[in-house]
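Down below are the structures I want you to see.
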Structure I
């Protein structure tokens, strides 16, 4: 079995940013998902746009995109990447009182956008929590995960269900 090497450490075991200058530019895409569970009343108020702070999903969508763009400011060893696209979508699951969040992030560059997609989902969920916490502090953010990545030397990844 081919052993994977952690590349964010130097010979002395100290953290470093990986050098990617010699890598080829390739088209890259990452898709991440997560969920936020809440009370039925909270979900209905979000759907009805009846939250005092505003349109929760619109604000959350913008926050997620902003997070994707600012990932390298939050994650120390993450490269500053020029994104060519970022989108956040929501699926309202009234049966389970949750909102499923999906982020798709794209670039053409030397390194992937997995962390950007995961950051986008995380911040979108946190924004929903922030905007609704006055009526539901018990909301639960769960299952944030990478579901797909394409491009780059390591090839494609698709999460098995």
Structure II
């Protein structure tokens, strides 16, 4: 965030609202460029696995594609965002609130019916037996988790 306001409260509010950094005017170009480089380093994914392969499907995070033995699976943008969020947290519980915030935004905290509908669609498209999910697991009342295949 770039601002002419120097007071601490404004800085705290901006950082709490999601700003990664706060630069006040006047500033030197060298300082600004150094802060941009630092922000880019923080944003770079660490040890990201761009290809997730299960027995039932393959997810290519870089290409934003899901494929099975039968070809590419078409996902809506919302389905992709949900799947990507879960896959980037393999084996970890992602709460309903986290998913709603990540996919729909901060105003959506109680619309758990959105999650049920879209996860059911994802299961129909990806799970070998949608009624008995293997990969997209519901933790009732809490959230969801992606459980990748365990290596043999």
Structure III
């Protein structure tokens, strides 16, 4: 089984307002008042500025899009997350912007590397967005990111 996610996550209304003028943006509600915008090929094509890969170490963050995320964060925290797993082995990356600046990360856990005591990169990012984990779960599962195995399934 595989799991693949490249997405922007923020408070639901704020993310919908920020993406209102992006025709290729599709936003799906997830748990705890948050929303997710999968980075589809159409969205990547519409937001890439042609500058190539960014310097933050993400696989799928379009060149220049970190400036957009910084601008969106003027109204509250915005996370960019990536996860790719196959057969239980994989990697995660995450960063959070707030007030125009990166306030968390970029965080990266490579294949076969254990999560730090603070949790996975995505769980740490979700915590910065206000997600709260219950007993026996992390923020990743608390907001329902385990419901779909592929990013585009959120908008299917």
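Please treat every number below as a calculation from the coordinates, not as lab data. This is a predicted model, so every value here is computed, not measured. Cβ atoms are built from the backbone, for glycine too; each structure is taken alone.
Looking just at relative contact order in percent (Cα under 8 Å, 6 or more apart), which of the labels I, II, III belongs to the structure with the highest value?
Greatest value across I, II, III: structure I.
Quick check for you: by mean count of other Cβ atoms within 10 Å over residues 29-36, which of I, II, III is greatest?
Largest one: structure I.
helix-only ellipticity at 222 nm (-39500 (n - 2.57) for each DSSP H run of 4 or more, over all residues; to 500) computed as -5500: which structure among I, II, III?
Going through each structure in turn, the value belongs to III.
Given that mean projected area of the Cα convex hull in nm², derived from a single structure, equals 8.7, which label among I, II, III identifies that structure?
Going through each structure in turn, the value belongs to III.
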